[in-house]
1. Here FRET efficiency 1/(1 + (r/R0)^6) of positions 7 and 295 (r between Cβ atoms, R0 = 35 Å, to 0.05) was calculated and came to 0.05; which of the structures P, Q was it taken from?
2. Work out the source of 19.1 here, i.e. which of P, Q gives that when mean count of other Cβ atoms within 10 Å over residues 239-246 is computed.
3. Quick check for you: by distance in nm of label points 7 Å out along Cα→Cβ at positions 39 and 55, which of P, Q is greatest?
4. Which structure, out of P, Q, was FRET efficiency 1/(1 + (r/R0)^6) of positions 95 and 247 (r between Cβ atoms, R0 = 30 Å, to 0.05) calculated from, if the result is 0.65?
5. Given a value of 25 for relative contact order in percent (Cα under 8 Å, 6 or more apart), point me to the structure among P, Q it was derived from.
6. Comparing distance in nm of label points 7 Å out along Cα→Cβ at positions 191 and 207 across P, Q, which is largest?
7. Tell me which structure, out of P, Q, gives 150 once volume of the Cα convex hull per residue in Å³ is calculated.
8. Which structure, out of P, Q, was FRET efficiency 1/(1 + (r/R0)^6) of positions 199 and 279 (r between Cβ atoms, R0 = 41 Å, to 0.05) calculated from, if the result is 1.00?
Structure P
């Protein structure tokens, strides 16, 4: 299937881009779509426990957003850490770029420096810091990054974490999980639905636009994941899997694909372990691991939207999004959600 980037475009009124989360979190709207009947229902996230299959296993991504945005001089100078190469060396986006010239030693704060070791074609810097990034001297300058389409607000930092976030390492939140509350989790547990956790550290590539006209030419970003052995064993014995978020989908489809390549079997099998995945899911992809998906509403022309289109079909994806816009669902990280089953 040869598809162009414009096949994944749509017009979104700016007023529908959520700048604040729902309060309580689980009072976000939930669009429910059934693939078998193509029926759309308008519900609320707090109803989720009654909408899930009784024999399903809910799979969550427990990655925590790290404070990787460093602001100095009242925000005039910024270092956004993408990767820690070693304690004193980081790869980062910087602002303003003209301040971080090759070989220059930049004063960030009293007794705190960054030396520019290299600059890539797309402007990323390798920096040598005067102190380890984990040193307490950096603490006052560290901030949780919010997506570029949300007005930066320190008060929202904790709301940009899931209630079950544990392992720090993401540059952005696995946003489908932001809707869960302790009360909803208790009701899900009481209903007998199993809940499992894996880890995928969300990279900045999740916001990277697809710039190629033919989507097959897009180079997908890599993200690190970890699937615990006990979780893999239990998933191998569950008849139905509901992935919370596209990040959970990427892990599950990656590890099941790896195991099926090795064993050439028709039955899905999950292999525990850690690694990196650059899986790119687009229409025409055959889902092997996931039976249902909970996700937010995504950016036009994004790889996340393509993943959704692969799950429900391109035409149905556009119909679902048209319904969401017409009925004023809220979009993106702090927006509403959908359950696709």
Structure Q
């Protein structure tokens, strides 16, 4: 197990496509970090740089205190699992699990012991004598994961390993990954575009877009204190409501207004917005933090429910406030489409972003 340090990593394809842009971060020994972002954001490129499958255009890769930037992948002792299950199809599941141990010259008795333990951990015991290529996608991916983690790798890189298996198996494999990391204290880099996977698995989440690392923090901070409007909207289901507003100082308050929206905050709390010379900012609030009432409330804004989405335990209201539309989540009372409601944004739940999408408050 090793600490991974990335210093000023940039990677350019074909001298014109910048896949990773001056990225620096540390993955502490024994931690699981999730690389999260939309397709094409650079997360898989970054993982391949860590593995040594490609070398960065500039910047350095360290394992602990040793520089590995241009070291061949076979000398890095890094284990990988890919999106599509990779198994030796003509070998049995047992032979697949034993393969990396035989490559490292383990004795047969030690191999049998390790394979037995891994098979029990991953619930592969019934399949050990079966051909790996004849198994379903979930068993193949379990086998692929087992083959990667059965040896003592410096770190484990997982590239969207749950994408192509059924929902039940996805939950099982996710639990196995969490248990493995907790029991073995293994350093893991987990690449995903699925925010629920990232929030569930990651000790920290690295959110990327267009090759840039936008935020690297705990799941809680990424959700509650997003560093940018992109992170605010990308994280959450649905994402944070983002409303462009003009602002002005009125007495001891700063008032934010949009079409149908009027919110005031104490000047001392929100005075940083005055640095925004455009005169406009973006207000952000999570759907679950919007307060709803059928009766008039102080600082309440009148809106209409235009759509009600009932998704089992989650209920989402689409609300129209003149020219502004917002989403609220899990109301405490029954709401019908067309019904008028009073809507309030609690000041402690508001986030404010500047015109560049950077957080102010």
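1. Q
2. Q
3. Checked P, Q; max of distance in nm of label points 7 Å out along Cα→Cβ at positions 39 and 55 sits with Q.
4. Here the read-out was taken from P.
5. The structure behind it is P.
6. Greatest value across P, Q: structure P.
7. Attributed to the structure labelled P.
8. The correct label is P.
Quick note: the coordinates plus some simple rules give every number you see, no bench work behind them. Keep in mind the model is a prediction, meaning the values are calculated, not measured. Cβ atoms are built from the backbone, for glycine too; each structure is taken alone.
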